[in-house]
Structure 1
């Protein structure tokens, strides 16, 4: 290895490293150079000594030669993953053992370097390990913060439909099966995904949520699987993908129906093999993640239309959970409303009077086209306006559709759900002077969903 390297690492960025190689010259080099880069290092002459060190201490990263007497580098990596799953592994290999290096990646190694390599290359690789560690720590910190604020994910509601949802979660959570969560926009699909994670054997590992509909098509692959520096225009540095960040935990792919067809094939390959390949890399590596997907769209119709791969649909819906719309469980509205008041008014206590009877009556007489998300918007608005609890009917938003919609449904005879939905949309547009973003926000749906529903309505009118 060449010695031309500058110490660009900050002290707090340093890793606790374990280096194992039977070449004495490399051992001495690492004892001197790795501390200069800002890292702590323990040097071992063989694999058996390295495993003994792993049994005594925890390390951020293992740097191991693949070809050592007594115990191979792959065996050391396998033992390291058993003793400390968060320990990353970097392998050193000669040109004649490249196939073994690729095999090491399949066993969970982070990356490899071929001998002889430059110290600057090793330093750059360790910087990527630091980036991944920091990103993982950020996700875990956010998870802990969310848990402190909201506690364990709570699915509110005692209706028979919600009791069934909770029973299904309890049944499938301890398994590794992929789960497809179905439900309208705003019904709380991410809450169900979090509940699945928290009740699984992976609860102490990361939960990473990805909104497939919000990612630019050109960047989806990079976001999910990571990329190498220079892999495409704008890739000024290497980046760890979200599948890699979630290793050992759960990836939640929300709005899977919005995933472009080109990415569907790549996702299918990952689900079938467990292997991820960063953009710009030739070699893949194995990740251990549980995948939970969600959509408000009808995937079977999309398959029939050629917009979604049938094999991917079968792969992701090993187990389905249907989330009922709020209008289908109106008995849960009072409890949900009180839960939301406690969230938005932190001084409130569960045994306080949180809502007047009139406010509850108005809330339960609404059809809630925007589901729980719409209810949350209404309660947040009221909680801001309210000078003191309990929330009164007068604190609810002026534009709030209360009894009027339900009374019109009763007086005008049978009405389809589509017509009821479109009435709510047109009323929202009228109240907001045609401003679609404001109307979508008021209804608790995405702007894209609003446009889709308006286009569907126009198409039906023309065909009629």
Structure 2
């Protein structure tokens, strides 16, 4: 099992990796598929494009900007391309354009207001985040159709891929890498046998595909984007969009900590840093999937705290991200990081586990201590539901990232004071998360049909 750290951490936009970034990528891929089809099939009739959203995407897609993302994707934009755009202006431009340029000779009719359909019926059986794209001819004849699934973290699969892949993920086999591990136990055994750290093994696996210079440049760009996101969030106030009228709080909280440092502790700073990121995410601004947008604040908060308050180095940043990436890859392979699939335990829980592993590594932890830290952090998120109020990634999501960072920090502190021996393994904890997610009601998996999402009082 191998998933690159540069795929797990991706620069994109908010508010959701599964409901915004994934659909944008899927829409862009469908236009490419249409273009390839037109090379071999010349349609003499007028053509049009339609997209039908299923399951969680139909339930909370409006609040997550799924329709905006699809409109952008069909017009050729990708998440990394629009991270620094004025998105409202860009969306307005494509929204009012009633055709898609396929190539120099073909236009497809498309009206974002009419041709993106929120189907609130039964979800597709393969995954709760389904999208059906269709190329239509005269009398709505379906000339081409492709179904995509947004499986979390900005990753997508087609219907044929999701039926043949484990997880379901596009990954290379264990045997094709020098240190290919598909369990936490094997990861620790390989570390013990080789004398290499988890970060070192992950690095060796990565440079099978790219140069070490490219890897470090990629890791550095991820960290720069995370830093930029935190610092923008710490300096921005106002009210978040969507209708809940939630005020930004990170700037004011951070100002209080600056004014009264003697009354501030690690929990205060972690909350300020994590909330800064997730307020940026809720505003649709640039964030890094870590491993998802809904959990994007946990890892940057832990790493930013270490760099600012403990004088960390850029090499420690790289080792942190590589270690976190190794653990995140295991979770994604053995379970899920999708809130629509397993609830928020798969988002904030996974992020906290990854953050705890990364922090333990750069604080000098052994492979056994790192695995223990990751297990503690994940264990204490088991059963956490995904129940966003109003279908928006705001309540309880923003504060939840702060508490995820606090749990990650505490997990590291507890693990690093032990010798790595513990009762519950990370592998067993990941298995428990998967089973819990399968048993969890769909009401608590990013549909806004239960929990906090329906218990607010209208005044």
Structure 3
């Protein structure tokens, strides 16, 4: 063989060998990567039946559908929004035909939109909750329902913490569709960073994980099982106890405001007491302050609101039917329930959690005459005398439900009403409710 031809042949064989070797290595890497991904999928797949579909009912009337997931053998976490009007629920673990009735809950956080449900012991492995905030840009994932035998994992990334409606959420790129809200959003170690939700922010659908830290906070509360109906209806024994309340104290940094609730407004009284006991009002702002008119609090989106957030749009997840009692009118010191305007709220239903206290001002006869004509109402001689000497907010009469009255501390109301406010009537310096106490 020609010497040069022999050398070229050897080179060709060497190149072919190296090319084959490189191809083999690349295929091996692909195989290893696929193997790792398959193992991860199998690892996350063991939690598949730990996710449950939830359907809530008012007796036999179907209400809402959503998703929850196991965090212990007898505890399911889900979104509270499914439950305000329910008397029971059924859960169905993914991949099974089991239908399990749920009638009790363990704890609820209306502001954070989280509820813990008590269930019969389930055999699936519970998810592990992450106890600290994740690092930015970590990979996030959640499961969707199987298509045949195919388990689909939705992957994304965690960006940052956003404040939405006054609450902090983990902003993620995973698209959590409406019917997927409530799924566990996981980090790379399959620990839950939060509950998948979506909100419209700046006219765009944005996806979030409701942080697991708030689930952990709920787990530290008293987890005595309670009937789901208690989320809406106070038991008779509790109503009797509420009727014996002597006064309620609203504590602020400016001082205490003492109020009493009217026993002939039992639905509003019991609702207010229930929210107090749940800690709903703790650390909420007086978010709307109009001097010579009212001071207002109870907006769930005000607790963690930034200084430039517009608040006052979020309640506890439900409204109350109007109960406009002609016995009560808006004289100074009265407590009422705000609501959405008539054009979107023809029944005048009240916000489930917000309340206002009338500071008011004195009115002249001609002003009261004008209000009567404009609002098609008639003031009694006693009401006229009160509005002219003590003052109030007569423009609200006949339109809003009154359920209580200040018995001491109107000087504190006056101090709050005099605070500097921005264009949205929110005080420039935050004024918070420290705590509301019940005195029997």
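Any read-out appearing in this document is the output of simple, stated calculations on the displayed coordinates, not a laboratory observation. All figures in this text were calculated on a predicted structure; none of them were measured in a lab. Cβ atoms are built from the backbone, for glycine too; each structure is taken alone.
Once mean count of other Cβ atoms within 10 Å over residues 356-363 is computed for every structure in 1, 2, 3, the highest value turns out to be that of 2.
State the single structure among 1, 2, 3 that was used to calculate distance in nm of label points 7 Å out along Cα→Cβ at positions 196 and 252, giving 1.0. Of the structures listed, the value fits 1. Tell me which structure, out of 1, 2, 3, gives 5.5 once distance in nm of label points 7 Å out along Cα→Cβ at positions 124 and 420 is calculated. Source structure for this number: 3.
Where does the value 18.6 come from, among 1, 2, 3, when mean count of other Cβ atoms within 10 Å over residues 220-227 is the thing being computed? Spell out each step's value before the answer.
On the way: 1: 21.8; 2: 18.6; 3: 11.9.
Only structure 2 yields this read-out.
Here mean count of other Cβ atoms within 10 Å over residues 68-75 was derived from just one of the structures 1, 2, 3, and that gives 18.0; the source is 1. For Cα extents along the principal axes in Å, the calculated result is 70, 56, 42, so let me know which of 1, 2, 3 that is. Going through each structure in turn, the value belongs to 2.
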